[in-house]
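These are the structures in question, set out in turn.
No value in this document is a laboratory result; all are computed from the given coordinates. Here the structure is a predicted model, which is why all the values come from computation and not from measurement. Cβ atoms are built from the backbone, for glycine too; each structure is taken alone.
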Structure 1
Amino acid sequence: MTSKPVKSAEEAAAPSAKLVLAQKSLDSLILPAESLAALSPDRFRILESVGGEAKYPAQVARELKMQVQTVYYHFRILSQAGLLRPEGNAKERAENALRGKEKRFRAASDALSLVVNASWRPLHQPLGRPPSFLSPFLSGGRLEAKLVLGSPDAHGKFRGRGSEYCAAELGAWLGGFAAFDYPLFLLDTEVREADRKRNLFLLGGPRVNTLVEEVNASLPVRFEEKTFGVESRLSGRKYGENVGFLEIADSPLARGRKIFVIAGSNHIATRVAVLALVKESRRVEEGNLFDRSVIAKVVQGFDEDGDGIVDAVEFLE
């Protein structure tokens, strides 16, 4: 169980926190040690009773089969400790008091915490709603796909060596939306027949990734066979060096599956395509400039701050 404060002790007498357990969370109050004196078995039963909805003391007394005056006493102690709160804002409570209307109370939080070691740790927060184009690859909060990278050893008919280290950035981005089964990635030389029947993310060009070479001819945006330049069937355009692309297509390896190809003329251009996905996913979601129904983007990168690392993306189509 981990917790993350959202208010400091200076901001509130009982600062709130978020308790997280097994992908679920509860709002919690962090209790100072002196507040423990306000708790007893009967008072904890009262907190449980009003935890889900605001209730009158008399209502709680009936439910718990306790004396009404005893319950009023416990309510007063719990309210003074900040563990019960009256329903409504100050104006509504004042108006109800003038009418002689009894107050309803609710628990101040879903849970109570006592911090004995305030070594707070970062809590992972989801990135939010995943882009719609990821829906074929996600199911029930899990990534239903494998990442396939070119082996770093000389292999294939081009004796290429993969160096798509940008897979780390892609994996971190995908991890913001979904859990995954280990292993997340495979080298193209490790892919077996069962793996080919999955949804796949394919990284790198055909010279370093043999699966990209195999599917290249069927792609809307692909590599020319002789020059390895990028050409688009959607726009009819051909692009020079240092151009990357990312696209989703039906998998020619398995019926009913999808492939997400992220590739470039070299490992730098492939990283630009990953950068476009991570930083500009909403623009990727818009589809290709010449056919909005197709998720396919051609991109070029620039080093805007001059530190030697590409950090800006231009969409070419």
Structure 2
Amino acid sequence: MIETRDIRVDYGDVTAVADVTLSIAPGQVYGLIGPNGAGKTSLISVLATLREPTYGEARLCGLDLREDVAAVRRVIGYMPDLAPVYKDLRCREFLDLFARAYFLDRRDRRRRIDECIQIVRLEGKRESLAGNLSRGMTQRLVLAKTLLHDPQVLLLDEPASGLDPLARVDLRNLLRDLGRRGKTIIISSHILNELSEFCTSIGIMEKGRLVLDGSIETIVAGLNHQRRFTVETVGPGDAAAAVLRTLQGVGDIVAEDGHCRFESGVDDEAVAAILAALVTHGVRVKGFTERRRGVEDILMEVGATEVA
């Protein structure tokens, strides 16, 4: 659905995007991660046809980004960071204005406005002035505008920027739902722990370069890391810690009241053996869980600490 090859963006002597090549399949939700100045916005601007790359090639939905600009714009929805709204228009009027700009006929305009208002859950704000909306509601309105022409690809640049925690949860759920609807989404964000909950793949940018790219599961599997476990016990975790210290391949053991944490590079068969050893030695285990590595852990593994 999205393919780039050696995309480069220069601003004078400064290289914002350095030879980025990526491939995003239909229906993927792709999280683009990086610190300020990493090149995320410049890359998204190229994909949104708002900036020509210094060199390189890109195709969206099979359309060449240089040669088929008008066609590309019909299949993408772009939501910039801090997108402006016309404050003196009601939400319905704001959406109608952009529906006309997308050349939707009257019947389709009304239907799509109603559908998009429902998708972003703004039913109670149809007649409210856009200027009176909260930041979270404004982001919903802009997202509704972005969806009006039913684009196949969504390019969302820091859509959660400035939102309070509840608004971020709402936005996360909306994006997860759009992914289920088959939309291909690129979303840039610094909210790392939430990206791992709904992104199917990620790309990490540093100083204009794409330093890591792929599904979270594939990236984690390819990293040489220790698995992390927590044993919940009835009573203090000291008994569990004592048993774990006798087992090979177990390290970084920390016992606290009611649980014990440890790391190990063992496979699933050995994990089962560890649990069996705890029970055999009389440890009263009430919980045994593995902490999955998320986006922040991946960043720490590859050394991208400034993002976290």
Taking relative contact order in percent (Cα under 8 Å, 6 or more apart) for each of 1, 2, the highest value is that of structure 2
Calculated from one of 1, 2, helix-only ellipticity at 222 nm (-39500 (n - 2.57) for each DSSP H run of 4 or more, over all residues; to 500) reads -10500, and the structure in question is 2
Distance in nm of label points 7 Å out along Cα→Cβ at positions 104 and 120 gets 3.3 when computed on, of labels 1, 2, structure 1
Value -0.38, -0.98 of log10 I(q)/I(0) by the Debye sum over Cα atoms at q = 0.06, 0.14 Å⁻¹ was derived from the coordinates of, among 1, 2, structure 1
